[in-house]
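*Asks:* Got some structures for you, see below.
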Structure P
Amino acid sequence: MAFQVEETRTTPFVLIDQGNITIKGRSIPEDSFEFYEPVVNAFTEYVLKPAKHTVVNIHLDYVNSGSKKYLANILTTLEKSYLEGNGYEITWTYDSDDEAMLDLGNDLKGIVKIPIIIKQSE
């Protein structure tokens, strides 16, 4: 069963479905815990029975400091599953004029052992 959160002005679209995960939009929730706690719980549930191969697409145009912590937690959760032998293909997409999102993608890539492809949006 898929987990989905619709995008708002301050929170990203999140889809966690068998073999397909998407996080897209802006992540500046007033209360990061309130928004991300159910998302982190959904990721924790997903990695209990993941697809053989999961494609993860992350394209955020702005992230506040509270959201950064939760993104790292999400990637760490996926990393544990990856190290147990599950397949993940993670792509971090940033807009060409957005050096902050490029830097964040590189920072997160440096934190986890799971491979992350960083690419500029087309």
Structure Q
Amino acid sequence: MDLESSVAALSALAQPTRLEVFRLLVRNEPHGLAAGEIAKLAGVPHNTMSTHLNILSRTGLVSAKRDGRSIVYRVDLSAVRGFFVYLLKDCCDGRPELCQPLLEDLTPCCQPAGAACA
């Protein structure tokens, strides 16, 4: 990840519908969701959702794969990891103890299925 692609990702996620869709896709990993299902769950018309999904896909944070007549969208967890590493690379100026609370906040989200995220 570099400055330009990070700015593109932040810009894409700075729109409420796209941020909601990104979070929806994160919750539905590793299977992803079909475009029509995403539009239905988000309450957005299909053509509008198509535009939002294309913008998210161009950032590399979301990928699309054809499955029969549907296009299934998934979060690219490797790209998301790269994005966050880029944002936090110089975290706390070499003082990792200052970043520890951030890491602790992320840990509950990585628990096995059935464990709730705060």
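*Asks:* Have a look at P, Q and say which one yields -17500 for helix-only ellipticity at 222 nm (-39500 (n - 2.57) for each DSSP H run of 4 or more, over all residues; to 500), as calculated.
*Replies:* For helix-only ellipticity at 222 nm (-39500 (n - 2.57) for each DSSP H run of 4 or more, over all residues; to 500), the value -17500 is produced by structure Q.
*Asks:* Let me ask something else about it. FRET efficiency 1/(1 + (r/R0)^6) of positions 6 and 86 (r between Cβ atoms, R0 = 25 Å, to 0.05) computed as 0.35: which structure among P, Q?
*Replies:* Among P, Q, the structure yielding 0.35 for FRET efficiency 1/(1 + (r/R0)^6) of positions 6 and 86 (r between Cβ atoms, R0 = 25 Å, to 0.05) is P.
*Asks:* Let me ask something else. Have a look at P, Q and say which one yields 1.01 for Rg/Rh (Cα atoms, Kirkwood Rh), as calculated.
*Replies:* Q
Where a number appears in this text, it was derived from the coordinates with a stated rule and is not lab data. None of these values were measured; they are calculated from a predicted model. Cβ atoms are built from the backbone, for glycine too; each structure is taken alone.
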